[in-house]
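Listed next: structures, encoded as structure tokens.
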Structure 1
Amino acid sequence: MSTSEAYRLWWQHDAHWYQGVAARFGPEAANEINAEALRKIAVYVAGRVARSSGPLPGTGDPGKDLEELRRRYDACGDRMFPPELRNASTEVEQDDLIVLTLRRNFAVTMVRMAGSLDGYRCPCTDIHAGWSEGLGVRLTENRAESCLRDGDKACRLLMRVAPPDPGSEG
């Protein structure tokens, strides 16, 4: 069995798990538990990325610093979600804004295939909050501007980074 096949089966299991929780306890409970679990995994993954990458540079050049942070968010996404099962890219759009564009999200596909899309709430912002926490970054904005779940052509997720606290390093 390939790694890709294992991921597909795990996510199909996850979609059916979500469906079972939603049927027994309601979609609100299923969404809340799903988001909580994914955020915890995201913090763990980002912590590993942070340890392997070292401290974020404090060059004083927001463009360079944000570009490095953007690469670290990409590394988090690649560790959590295999690239062959999604189509995602990030860009720095302003001095404090990183935009993640997701053109294919296998989690939404699996939830749809399991018949659970009605009532499903994407946990993307919870995942980004976890990555940010694990990377030691504070966000002032973390929201979806568009979403594949809603029928949009892509998810466009905005992560606005807070300036470092005075006296902090980097």
Structure 2
Amino acid sequence: MKLDVNGATHEVDATPDMPLLWVIRDLLNLTGTKFGCGMAQCGACTVHLDGKAVRSCQLPVSAVGDHAVTTIEGIGKTPEGTKIQQAWLALDVVQCGYCQSGQIMSATALLTRTPNPSDADIDAAMSGNICRCGTYVRIREAIHQAATGTPAGLQVIVDGSPA
């Protein structure tokens, strides 16, 4: 079958029920997308299907069809993905790093559909991504920074007054 992954067409020899995660990792050798729980509960395997965050560990490759798949290796080609990745680096979000590709994919999908998310928007969008290291505060801060260009919690002072 043919798949559009990160803007390139790939022909893969996979059974229809093979999870997209294993096609991405084992057949396409794109190892940034991680296996976490295998039950679509932790978010480590998050990729985009036509820009929407989906869990690839439970999505059969046959369900992809003509939809475009974007992985962590391709997300930096999008404006929102670039902003998220830059904010992640600027704020040292990553601790162990295992969950971060899924976190970045979910955050990018959020920023694409909600350019200036509230804390509640962020919490709702990111609730399916588990970080064992507990970097949730930095993740929220990075999403705000990517959205506004200014880290949340920092006040801009103009002529001695808050802007």
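Given that helix-only ellipticity at 222 nm (-39500 (n - 2.57) for each DSSP H run of 4 or more, over all residues; to 500), derived from a single structure, equals -9000, which label among 1, 2 identifies that structure?
Details: 1: -17500; 2: -9000.
Considering all the candidates, the number was obtained from 2.
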Original post:
For which of 1, 2 does relative contact order in percent (Cα under 8 Å, 6 or more apart), calculated from the coordinates, equal 27?
Top reply: 1
Subject >> Among 1, 2, structure where volume of the Cα convex hull per residue in Å³ as derived comes to 112 >> reply: 1
Original post:
For distance in nm of label points 7 Å out along Cα→Cβ at positions 45 and 69, which of the structures 1, 2 scores highest?
Top reply: 1
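Assuming 0.45 is FRET efficiency 1/(1 + (r/R0)^6) of positions 29 and 93 (r between Cβ atoms, R0 = 25 Å, to 0.05) as calculated from a single structure, say which of 1, 2 it is. Don't skip to the answer; put the middle values down first.
Values: 1: 0.10; 2: 0.45.
Of the options listed, only 2 reproduces it.
Quick note: the coordinates plus some simple rules give every number you see, no bench work behind them. All figures in this text were calculated on a predicted structure; none of them were measured in a lab. Cβ atoms are built from the backbone, for glycine too; each structure is taken alone.
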